Structure 1
Amino acid sequence: MAQDFKIKIAKDGPYLVSGPVLLKEQTIITDANGGSVDWKVTRTFDKPAPYALCRCGQSRNKPYCDGTHAKVGFDGTETANRADYVDQAELMRGPRLSLSDQENLCAFARFCDPNGRVWNEVSETDDPEVARVFVPQVNKCSSGRLVAWDNATGKPLEEKREPQVSITQDPAEGCSGPIWVEGGIAIEAADGAVYEERNRVTLCRCGQSSNKPFCDGTHASMKFSDRA
């Protein structure tokens, strides 16, 4: 089904989305201590594809583009390394499971922090209870920065995701998050090259990432809001 979807990045302009599923909003749900524990669909937009999603962060009609990028002279130059994830990520081997980590993809969703943090958990994955929480925790990482691996098979432990495009919200940080792309949807660069198709990635929509088109967590430090 992912072949029915496409996100084309316009030069210094928006994300042009085509595909049969409506845009959603997903919000980070936290526990009593403010730790990220799950995602919840909090809205489904009624505008069918194709649609253009704001990339400069300054549209007055967020999440959609209203042409403001041209008025403000937005520089949307794509600076991300186009090598495959496995060639960029650092691998941490544990006794039963391993963890790969490409830090510059961090979208600051913080699902990695509970239960003692996944970087500490990986060394204890021979403990069935640690392994039980470790994999779902890693899979909630929206950006795909983190991937869990089965040492016995050498394969990633990725949950199946249907093709979906969502904007995200982070009430605990008081900000709006990136665009979450799931299920292997093709993302085409402005120059026509196609990025590696992955199960989960996040795209910058605050306009300030230093790793465009991908989110690098800058939205959190600048308190980006799609309500403004």
Structure 2
Amino acid sequence: MTVENNGAWGKSHTGCKRKSNEDRYLIKIVSEISILAVADGMGGLPGGEIAAQIVIDTFQEHVFSKTDLETDLKTVLLTAEKKILQKIQENPKLEGMGTTATAAAVYQSKVFWIHIGDSRLYLLRNKKIKQITKDHTFIQDLIDDGTLSPEQAYKHPLKNMLDQCLGCDDSESDCGIFQIKKNDRLLLCTDGLTKHLPDSQIESIMAINSIHEAGRQLIEESLKMGGSDNITIVIKNF
């Protein structure tokens, strides 16, 4: 399913190897506030798609305030996590259920973001891409302490093993704020994209004028590289 709304475009693809799609995404624009979100249910574990859907539904239902978007984003994730844990209590077979969550709330010239897991938020400015979020993975910890280089980590077999998720014990999200400029572009994506395409290739495709064409090419190139996971993309122009 593809969604296009007020300069934003989103699509989710099951990929080539998975039987079901545990990714979810949202483009919500209300009262000049744009809410963009992606969630990736933990593959191979029970209820991944349920956890991801809970996150997106909670973002959809929340009434966002122009005066305190940072608090709104934190409230949504806390609420979603409570709902996930409640689901597990109601059905012990869902033990281990969890999801990533990466979201941005855009109002006027500011982007408020929140993140947990290894889905990502990127900013494209002057045709150069910058990763705003940091992956919550064991491999990222090894990059941070200098044990692995980013190039080594990209090829590491355990590069997508999470150490933080919504629904995991002692989970803690990251958040931040930055200014948006005219002609900037945001990309939110799940790891079905980034496990196949390096940032340099994402950058060159994201620089394409049409967000529809950029999104289509990102998914197409991921599928060509094997499409081993669900692929979800949300792009917004400014």
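Every number in this text was worked out from the coordinates using simple rules, so none of it is lab data. Being a predicted model, the structure only gives us computed values, none of them experimental. Cβ atoms are built from the backbone, for glycine too; each structure is taken alone.
Quick one: distance in nm of label points 7 Å out along Cα→Cβ at positions 17 and 105 came out at 2.0 when computed from one of 1, 2, so which one is it? Going through each structure in turn, the value belongs to 1. Comparison across structures 1, 2 (criterion: mean count of other Cβ atoms within 10 Å over residues 49-56) gives the highest value for 2.
Out of 1, 2, which structure matches -9500 when helix-only ellipticity at 222 nm (-39500 (n - 2.57) for each DSSP H run of 4 or more, over all residues; to 500) is calculated? Answer by label: 2.
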